[in-house]
1. Matching task: 3.9 is the computed value of distance in nm of label points 7 Å out along Cα→Cβ at positions 124 and 172. Pick the structure from P, Q.
2. If helix-only ellipticity at 222 nm (-39500 (n - 2.57) for each DSSP H run of 4 or more, over all residues; to 500) comes out at -7500 when worked out from the coordinates, which of P, Q was used?
3. One of P, Q was used to calculate Cα extents along the principal axes in Å, for residues 260-355 alone, giving 44, 26, 21; which?
4. Going by relative contact order in percent (Cα under 8 Å, 6 or more apart), which of structures P, Q comes out largest?
Structure P
């Protein structure tokens, strides 16, 4: 999770340029497909276990961690979302392990709002500390550079997983199943999927080995549980990692702000995923903020004032999300990492922003391509027009001006 976590410090993908658009371009480009023609969805399009969804307003999700105990206010903030992913490092200082801290936080959230879907964090490649399961970790399960005994380490400090090792696979899968056995945990979030085929660190065939692990987890996951991954990425070579959606219920989207082409392709990916029955969890942060404003936000000692300052920079990322969103799309907006330590004054509650909670209504159709990088769309109560090259968006009630 490169924009909110520390574990994606090494980029492992190349930018793909968008193909040229015909004069009367549609909003669906054929290169983005989860399934080939004639291929059957193994998940059968079953969305009965998905979070609540309607078009009343933008649906939201949140990622969060806190090493000790969440305050009651923070629990209420999480309970106001549709999806909460309890990040690594949750609660271990108070409860003794990440697993215990995660379960305690999940229990408290569900007591406020049982409808929230809560996901347990599991990394596909990076071995983090403070988990109870690490007591069973075996050193021989760590990935080594091909033909050597030298350990692969992310950011020069964290061990990496070797999915060729069958004993490791069972340990990794069981970690997830132990957590999803609890009624308060609705599923698993698999981070780091873009690392499983890293050209510098992973031996040939490692991605296929990971896919075997992931598919086994899917087959053994308890009925009604959700499996989300940090998988789909517009800048990823090949199919943008859409192949992982054959075992996942959906994907988190990050790293989409790299260029006008990755932004444009991300709109398309959001649309394709939604239309093919997969959850979309877009993460975003302020865009268009200059250094002076950024410095002002950092100097502010009031969390309430920070929310007010960053609210002015939500339009473009929210506009990108709304251009493509179909059913099962969820949005989050933050400033700073998802750490709920109150001393950090991090912004992480998307439902505090008015444009997220305003009336939306059903879309009147798909987005319209006015130009290669100028897109527009209408909802019952909102219209938007987005200039991707200028990184500017206008979101207005339907009867107001939409001049960029």
Structure Q
């Protein structure tokens, strides 16, 4: 659905013929423009998308609390899947567009906020396979991202936007059926009425939480750049990339499929490479992996900017150039996001472990929200400068992580050592 959303708003929903039929949109626009000033349809679409994706990453914090304290993780995942299904069906109509986004946000919070914790609980805290487990989890998510844009993009291009959104609802129902059929493989929900779930954190645990929170601004720099690839990137690709294959033009949404290809293709050799490094005592720690990923991703964003130097006779960037970006940039993503999730899962206190795993995504909330604001610069900057700005932001995250990693590592080790001592 994310592969379609910005294009749907720019090319259909925010056009004069349709924008007046969306319930609540005038009020939302006034609220946004009271902060940003007047926005063009493209800038408004980027801003709405940035807020939406940011909240998709933030609501798992609430979903994790619901799963930890009230409904249990399994029941909360089921609730989330049902909310997502209803939300995607509502996207089939123009008037409830904002209500559909709200339902999807709530559903994503319930579902994502508890699946991550369930994956982490398959492993003991000191089991090094935990990071590999998260890599496999992310790769399987991206296998869905491989096929979904192909189907929804084709439906939207052939039959209309609303058919693409409706298909996503059926896909969610299929996912729910698979989840329910595999219940016996999942870890049991932790008890919700024990002192572990209710007691206050001790001094060492609070310090651990504080150190983890201090890392969030660094992670957000990566997410600013990464989120833009689902946001303004689609408009840029429509305007600047040669999407023709022979006499046929591929849908813009299909480019996002290459992200899924890259994640699935790069994950196995990357895990084997880390195993090879570990066997020789040279595997980087989590902080260094995250820094490498940020620097690598920044370099690949700069690759997009360089594409303007290699346009074809039609003045367009070759399709192969952006496909290479999608596939290879996933190495940077795999170095950063699953590694950071594994770090939070390994170090967060047991009483708030599920919640803190999802607090990591507050960095994605911050980054996505900022990326929506920066999307408004697309119409004011040359496209190469637009992407170089985002490349610098991602690379800055890597440099800062390298600078602060020794201090963060020592502080986290000290706080974890003192847990339970007060």
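1. Derived from the structure labelled Q.
2. Source structure for this number: P.
3. P
4. That would be structure Q.
Laboratory data are not the source of any read-out in this text; all were calculated from the coordinates shown. Small disclaimer: the values here were computed from a predicted structure and weren't measured. Cβ atoms are built from the backbone, for glycine too; each structure is taken alone.
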